[in-house]
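Trainee: Structures for review follow.
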Structure I
Amino acid sequence: MTLAEQLAAIVGPANVLAGDAAAPYLVDWRKRYRGRAQAVVRPATTAEAAVVVRACAAAGAPMVPQGGNTGLVGGGTPDDSGLAVVISLQRLNRVRGIDSANDTITVEAGCILQAVQQAARAANRLFPLSLAAEGSATIGGNLSSNAGGTQVLRYGNTRDLTLGLEVVLADGTVWDGLRGLRKDNTGYDLKHLFIGAEGTLGIVTAATLKLYPLPAAQMTALAALPSLAAATRLLQRARVAAGAALTAFEVMGRVTLVHAVEALPGLRMPLPFEHPWYALLELSDSESEAHATQVFERLLADALEAGDIADAAVASSLAEAQALWALREGIPEAHARRGGNVKHDISLPVSTIAEFVEATNAELLRRFDWIEPIVFGHLGDGNLHYNMGTAEGTPLAVAFAHETEINDLVHDAVHARGGSISAEHGLGQLKREAIRRYKPAVELELMRSIKRALDPLGLMNPGKML
């Protein structure tokens, strides 16, 4: 019996895809990586996934786990050898349970992030992970890349929101670590090996995640800023004024927003495009709307008097708040419609960001006079999407032709300031080689040792990360 026949016997013939049916699973969201596979298999339960893994391991077939296929670094795309089996987790999409008293939700890896948010809200709880692709990204993918999003400032990354995991290991053994405990000091915390591992150590099939009380009120404002240094000062001011109630602090360059509004006609900019930077702030207050309003008004008034903001638009309704967030969340789609750009997902100490952007922009423009920096991101947690397009009149192909030089310049500047070349997207295929330039040899060897211990045959998502 062939491997494809074995897989069909496990999950049913309709859930083993090939040819045109498999094509969407073989290309990444950015259309940068295209691969081939023996088959795409879609198990519906953890037990099925375990038998699929055992069959693939026995046949020596590489396995590529895949969730919503919204990744940006090629982590869920097979190579072009045609030997791999893509294991799609989309049918493992059930909410297994909510424990309101314990503030936890247990969900399968194929659950769409937005569905998890909605299930939590139906139980009068908040699941705070939020990102632009939440309507298609899955929890398994969020876990595998340790996704961040817009509320890391208050709630942390996916890693910080996870209490327990269920994982199919490389030999098909199932590790049931679905514990809803906030304290469990009984040895190595194994779940952290699999979070952020991009499917290279095992396949996450379910997770127990933290929930929080719904805020009594949320306030959102867009502020115009004279500089990125002023944004950093505003962030510090907001932290002092609001404390833990400050749930998001996003920055966006003027050019970035101009492109977004031009590409997506549904977006509306409530402030004039007269300022170099804009910040999107969100407060989630546990007391009342009146208290949130008082904190917000005092914060913005003090910042205006100090010269850290030049203007502000405060949302007075849920619809207005959603319209402000649509500006931020529409940026990736808008720039994809424009043909993309040379992307960098970097993190730095917040204290160094303004100087980094000023110095690195200057060096890039000195070397490439056609370049156009497109900068936005999560200033509150030090994560910037520091992307490079081209000025009007220069084809985007010119930027992609110089991608390696641009990447080296940016990554060297990040590393020199104690930063990371991947904040929330992962390494995948895109940064697999680049990371060797910056991680210490001992750290890389420790990672390889873990890989050898958990995946001795090297079949779990090979060619990614390491």
Structure II
Amino acid sequence: MALGVSLIGACAATPPSAPADPKGNAQAFAARRLDGALSDLPAPAGGWSREEWFRAALLLNPQLAEARASALAVAAGERTAAERPNPNLNLFGEYVTAAAGGAGWLYGLSVDFLLPRRGERARAMAAAALETQAAESDVAEKIWQVRSEVQQALLDVAYAHDETALLKHLVADRAALAASSRALAAAGEIAKVESLTQELELAHERQRLAQAQALGADAEARLAAAVGVSVAALDGVPVRWEGWADIGSLTPKLSSEWRNDALIGRPKLVRALREYDLAENALQSEVAKRWPQLHVTPGYAWDKSGARQDASDDTLHDTLHDNELGLSVDLPIFNRHEGPIGEALARREAAGEHLQAVQAEFFEEIERAERAWPQARAAWQEVSGAMTLAERQHASEEHSFKAGVIDRPTLLIADLAAREAELASLEAAYNAELAFGALENAYRRPLDGTEHKLAMRPSVSGHS
């Protein structure tokens, strides 16, 4: 009776259904807003720092939520690996005819118990734990990827904003210079081709302005996607990065300790290590299969239909009892499992080569970043020096204009030169920030700001 109740209970217990709702999901995503995204974050209308944008992304980013859910799904396999195999129950009926003429039905049952090979359950549990660690490393890698996407989008928004402001002044100066050229050409003081040249330069500057504005809009869309909201959620929220172009304040010290930590501790390498360990575990499992897999099957049968005794005796109705014990085992006659063992060996070899390839990739990335950052910073310093000279020249030209020494077109040309120098310095600062970000990515370590206070380790249950 208890066995029957247990079987019925195992079959009846089913998880509740949770149908997918794409329409509802789309509406919920579109309705997301940054207000109240995290209880300990200030109101976004006041402007967020890079860290606060990142913290919002840790909670709202859908791809990060997917990575956490995948890690939880993998971790659920640890419980499965720890379970012992259930026995199989076999019910049977057999019609028996005795030599003395008696006949009847023989009823019985048998239970098949699997005797696991030595260490098999421990290997299964170890493999499940390794799978969980590999999945957690994927979450850690995704966290850093989200951080990089937020940083890049904020940088692009800030650069596009400052570049747009400079280009608007440049377009205004170009428009004034073109108007002056048209007036001079109409008066016959200059050739019309000179006026046409100024018109072409004005069209070119307007095109640069439109491109900068388009890049800024695209960067805002990428920022919204990295955080995990629609672009509409950024309405009324200032997106800025104060002091992003102050490259002189970035003074990371290239550390051999950080390099070594990155070479042996980056999430991608951790996954490669766990994959190698899994390959080794799988090889040991295949080697263990050289030993036979045993099945023990005890059974019991009975008969109450009345088996007849010898005809000379009185007819008796007795109960027949039959106890059985079966043992089954694989016979290594045609092979000794060499094929699967060879496959497992090859997979372990491939996992080892993959591990070395990942580390070689890290060496290249770190060395390139360590070389690129000083060069980008030096280039910014050089361009900044040229901008300082251009500003001095512009100030001198303004003084000369006020003194009546030069005319307005000459002053406008000096203004254009100063704006171009500012734009060149801004571009150099942007390239330096890119190189600095590449250095952070190579080390997988924040090198500026307060983000080091955030836990950059994987969190599968929520945000870090």
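Trainee: Could you figure out which one of I, II the value 23 for relative contact order in percent (Cα under 8 Å, 6 or more apart) was computed from? Mind showing how you got there, number by number?
Mentor: On the way: I: 15; II: 23.
Traced to structure II.
Trainee: Where is mean count of other Cβ atoms within 10 Å over residues 324-331 largest, in which of I, II? Please report the intermediate quantities before stating the final value.
Mentor: Working: I: 21.1; II: 10.1.
If we compare mean count of other Cβ atoms within 10 Å over residues 324-331 over I, II, the biggest value is for I.
Trainee: Shifting gears a bit: Computing distance in nm of label points 7 Å out along Cα→Cβ at positions 180 and 332 gives 9.5 for which of I, II? If you can, show how the numbers build up before the last one.
Mentor: Numbers: I: 3.0; II: 9.5.
Source structure for this number: II.
Trainee: Moving to a separate point now. As an exercise: mean count of other Cβ atoms within 10 Å over residues 84-91, calculated from one structure in I, II, equals 10.9. Which structure is it?
Mentor: II
Trainee: Something else now. Which of I, II yields 38, 27, 20 for semi-axes √(5λ) of the Cα gyration tensor in Å, as computed?
Mentor: Working: I: 38, 27, 20; II: 79, 26, 18.
Derived from I, not from the others.
Trainee: Here is a further query. Computing helix-only ellipticity at 222 nm (-39500 (n - 2.57) for each DSSP H run of 4 or more, over all residues; to 500) gives -10500 for which of I, II?
Mentor: Working: I: -10500; II: -22000.
Computing helix-only ellipticity at 222 nm (-39500 (n - 2.57) for each DSSP H run of 4 or more, over all residues; to 500) on every structure in I, II gives -10500 only for I.
Every read-out reported here was derived from the displayed coordinates using simple, explicitly stated rules and does not represent laboratory data. Every value quoted in this text rests on a predicted model; they were computed, and no experiment measured them. Cβ atoms are built from the backbone, for glycine too; each structure is taken alone.
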